[in-house]
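Peer 1: Given below, in the form of C-alpha cells, are the structures.
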Structure I
Amino acid sequence: MSERRVVITGIGCLSPNGNGREAFAAALKRGASGIDRISLFDPEGLPVTIAGELKGFDPTAWIGPKDIRHVSRAVPMAIAASSEALEDAGLDPSRLSLDERRGMGVVLGTGGGAIEFTERMYHLYYTNQTKKASIYSIPSGTIGTLSSEISMQFGLRGLSHVVSTGCASSTDALGYAFRSIKFGVGGDALLVGGVDATVVRGIMEGFVMMRIVSTSWERQPPRASRPFSADRDGFVLGEGAWMFVLEERERALARGAKVYAEIRGYGATCDAHHRVRLDETGEEPARAMSLALEEATLPPDAIDYLAYHGTSTALNDRVETRAVRHAFGRSAPRLPGSSIKSMIGHPQGACGAAGVAATLLAMRDSFLPPTINLETPDSECDLDYVANESRKTSFEHALCNCIGFGSKNSALVMSQA
C-alpha cells in the first residue's frame, strides 16, 4: 500500500478548565485548575466530593428538549467539541456534497461510553419509575452508538467507529484514524477524538473501593491532582471532550486549510500483566513509545516535549517515569514533559485526546504546559515535568503517551507540518 501523510486541521475542546479551544489553551498556559466540588450528583457519604467537571456547559444547546432525555451527557459534549473542530478546519458539513459526506467518517474513543445514561435508566427501573425511562435505553446505552450520534448530527456517511480500550481509548482512536488515512482505507478525512462523562456516583463508588482516588485535599480541590509529587494519594475523576479533524495532507493543502501538525507515528502494546496494575518494569509502555518513534522515523533525541499520562497515582507515575527512561535512554533527563491531569483531573478514555489537544495548542503558541502541584518531588520520579509554571519555548516534535487498565499502552508522535 502507498503511504500518505496525515495532518490535523481542526481542534475542538470541552475541558474542566476551559470550554472552547482558546479558553483551554489559555488555562493551560496559566496553569489553571478546573477541579472543584462535585455538582453533577450528590456525593454525600463518599470520602471524595471533588472532580474535574465541565463548567457552564449546557447540553440542551446541542441536543433538543425532545431528545436530551434519550441520550448520554457524553453525546452533546462530543457534538459540541466536534462542531468546534469542524468550524476550525473550515468544514461546513451542510455544504459538503453527498460524495464528500460519504468520504468523511467518525472515530471516537471512550472508556465509560454512555455509563451516565445507563446509571440514570437503572435508577428509574429500580425505583419503580419505568414509565419515565427512555424507549431508547438499549441503543443509547450501548457504547457503539456514540459515534453514530455524531455521524447523524453532521450527516457524515463514512465509517462510524468507537474504540474503547480503557484510558488509552482516544489515543488508540487517533492511531486507528491515522493508519486508516495513511493507507487510504478510511477516506481522506475523519472526525476523531475522545469523550467521557463518567462523573457519576456508581463510578466514584467503584474507584473509592479500589482506593485509587485522592481523598486528602477535599478542602483544597485545585491541589488534589498531584502527578509525580511525593505527597500524591490518587487521581481526581474528570470529564470532557476533545475532537479533531484529520486529513490527508495534500487534500488539506489543496483546500487551503491551516495545519496544526502532522501525525508521524503510533505504537500500541499490552503488558498482559493485570486488570489494573502496571508491570513494574515499564517495558511495554516503553516499547509503545519506541514503536511510535520507529514509524515516525525519528530518533529518541529528536523529541522536544512529552505529554505524560501522569495520573497522580504512585504506581502509574513511577512506572511511566521508568518507561520513559527505557525508551529515551540518555535523552530522558533533558526531555521536558508534563501531565495536564494536574489541571483537569482524569477524564478516563478521553485523556489521550486531551493530551494531544494540549500539545497541539502548546506547539502553536510556543509554550510547554505545566504539571501543577508538583511541590515535593518523588525521588522515583526524577525527570523534567515542567513543574508548576508553563515554560515559554518553541518545539517541533512531541510524543503523547497513554496507559490504560488491562495493561494497555499507546503513544503518538506529532511534528510541526
Structure II
Amino acid sequence: MNRFILAAVASTVGAGAALAGGLDRSGQSVAAIFDPANTLSFGLSYVNPSLSGSDTGGLPGSYDAGNSYTTYSWSYKNDVNDRFSYAVIGDQPFGADIFYDDAPTASALGGTKADLTSDAISFIGKYKFSDRISVFGGLRAERAGGEIALNGIAYQAALGARGLGSALGAAAAAGDPTASAILQNLGAGAPQALAGVATGNPATQPLAQQISAISPTFAQTVTAVQNFAASGGYEVEVEQDWGVGVTLGAAYEIPEIALRMAVTYHSEVTHDTRGNETSILFGGGVEQSNGLTFASPQSVNVEFQTGINEKTLVLAGVRWTDWDDFDVIPELLNSDLANIDDSYRWNLGVARRFTDNFVGLASITYEKDLGSDTVSPLGPTDGQIGLSLGARYTSGNLNISGGINYTKIGDAFAGVADQPVAFFEDNSAVGVGLKVAYEF
C-alpha cells in the first residue's frame, strides 16, 4: 500500500508547473482515474511570469508583457466494481494572459494583449482486464473564449499595408488607371512602401497623396490606417463557447513495484462561436459580429513511473500538443491570430518517502528551443527548462501536497508579418501549487 501512496505524489506536486508550450496550462493529466476509490481532490496554482522585452529596429518600446494568473483543478474518483471505475476531472487546459504595456503610438507592440481562458470537465471510465492491463476513455466538455487586441506601430504597418494593397488591387481590377499605375510603379516594393504610408512616414507622403487623390473613399482609407494605433488598433472578443471532445487511453501496471505506463490521447475540441471585431479599418471602429470557428489542439500524454526500492519512485513523461491545426481567423481580419508551433514537453523526476507520512519530489521539465526566426507576440517564448520541488503529507484519509517551480524561459523574437519587431531575453517564471485530497 505504501507504494501506491508514493506513486500518487506524482500527480500532485505538478501543480507547481509554471509555463508550457503554446497556450498549454494544465497538461490535461487524467491521473485521477488511478486514485483510490471515493477520492475527492482540489488543486490551485499561481504562476508569476517575467516576460520582458524591447523593440528592435530603432523603436523605443520596452515591455513587461507577462501577467500573473491562477488556475484550478478538481477530481472525483470512485469504483463501480472490481473491474470498472470512473472519474470526473475539472481543469483549465489552455489560456493566455499577455499585455504589452507601452504606448501604441510610440512602440511596435504597445497595447497588444491576449486574455484567453478555458474550462474543461472530463468524464472518464476505466476498465481493468487484469491487475496489469486497463483501458480508459470518455468525453470532455470544454468552454473557451476571451479577448485579443493587436496594436502598435508594427501592426499598424502590417495591417495598414495589407488594407491599402487590397483596396488598390480591387480598384485596378475594376479598371481604375490611377490604381493600376501606382501598383505598377511600386512593383515588388509595394508592401514596404504601403507600410510607410500606413505609419505616416514622411518619405512616403507623395505616395499617400497619390492614393488619397483616387477618390474620397481612398482618402478616408489612408486616414484610417494612419490613425490605427491611436484609435485602439484591432480588437476581437471571442464569445465563450462549449465544445465536446474525446479522451482515450491505455495503461500497463505492475502493482508490486508501483510501475505504470499510461498513454492518453485527447482529441480536438471544435468551438463554433462568434467573433466581435472592432477596428477603425472596418467600418470606422463600429463593432461587427461574425461567425468564428476554431479548435483547441489534440494532444498525447505518455506518463511512466516505477519504484526502484521501497522508498524511491522514478517518474518520466512527455506531452505532445498539436498546435499546427489551432487556427483562429476572424472574418474581417482574415488572418490567423494563433501561429504556434507544435510543442513537446518532457519531464523527469524522483520521489522519495522519508517517513510513512511525508514524501518529497524533485523533477525537471524541458521544452526544446525550436530556433524559430519569429514567434507570435501572444506567446513570446521559445523553449524552456524548469525545476520543481514538492512534497506530500498524509494524515489518515487526508493528503496535502504542494510544490514550487522555477522555469527559465528561452529567448525569442516576437514577429509581425514574419518580421522580428521585439526581442525577449533572460526571462523566467515562478509557480506555486497546492492540492488537497480526501479519501472517504
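Laboratory data are not the source of any read-out in this text; all were calculated from the coordinates shown. Being a predicted model, the structure only gives us computed values, none of them experimental. Cβ atoms are built from the backbone, for glycine too; each structure is taken alone.
Peer 1: Name the one structure among I, II that mean count of other Cβ atoms within 10 Å over residues 232-239 of 25.5 was derived from. Please report the intermediate quantities before stating the final value.
Peer 2: Values: I: 25.5; II: 20.2.
Checking each candidate, the match is I.
Peer 1: If we compute mean count of other Cβ atoms within 10 Å over residues 168-175 for structures I, II, which one ends up with the highest value? Let's see the in-between values first.
Peer 2: Details: I: 31.4; II: 14.1.
Largest value of mean count of other Cβ atoms within 10 Å over residues 168-175: I.
Peer 1: A follow-up question, please. Using the calculated result 22.5 for mean count of other Cβ atoms within 10 Å over residues 288-295, pick out the matching structure from I, II.
Peer 2: I
Peer 1: Looking at structures I, II, which one was relative contact order in percent (Cα under 8 Å, 6 or more apart) calculated from, given that it came out as 24? Before the final figure, lay out each step's value.
Peer 2: Details: I: 24; II: 19.
The value was obtained from structure I.
Peer 1: When you work out percent of Cα pairs over 34 Å apart for each of the structures I, II, which one comes out largest?
Peer 2: Numbers: I: 23; II: 40.
By percent of Cα pairs over 34 Å apart, the leading structure of I, II is II.
Peer 1: In addition: Once FRET efficiency 1/(1 + (r/R0)^6) of positions 144 and 176 (r between Cβ atoms, R0 = 41 Å, to 0.05) is calculated for all of I, II, which comes out largest?
Peer 2: Values: I: 1.00; II: 0.40.
Max of FRET efficiency 1/(1 + (r/R0)^6) of positions 144 and 176 (r between Cβ atoms, R0 = 41 Å, to 0.05): I.
Peer 1: To which of I, II does the computed value -9500 (helix-only ellipticity at 222 nm (-39500 (n - 2.57) for each DSSP H run of 4 or more, over all residues; to 500)) belong?
Peer 2: I
Peer 1: If you don't mind, there's one more thing I want to ask. When mean count of other Cβ atoms within 10 Å over residues 152-159 is computed for each of I, II, which one produces 18.4? Please report the intermediate quantities before stating the final value.
Peer 2: Values: I: 18.4; II: 27.0.
Going through each structure in turn, the value belongs to I.
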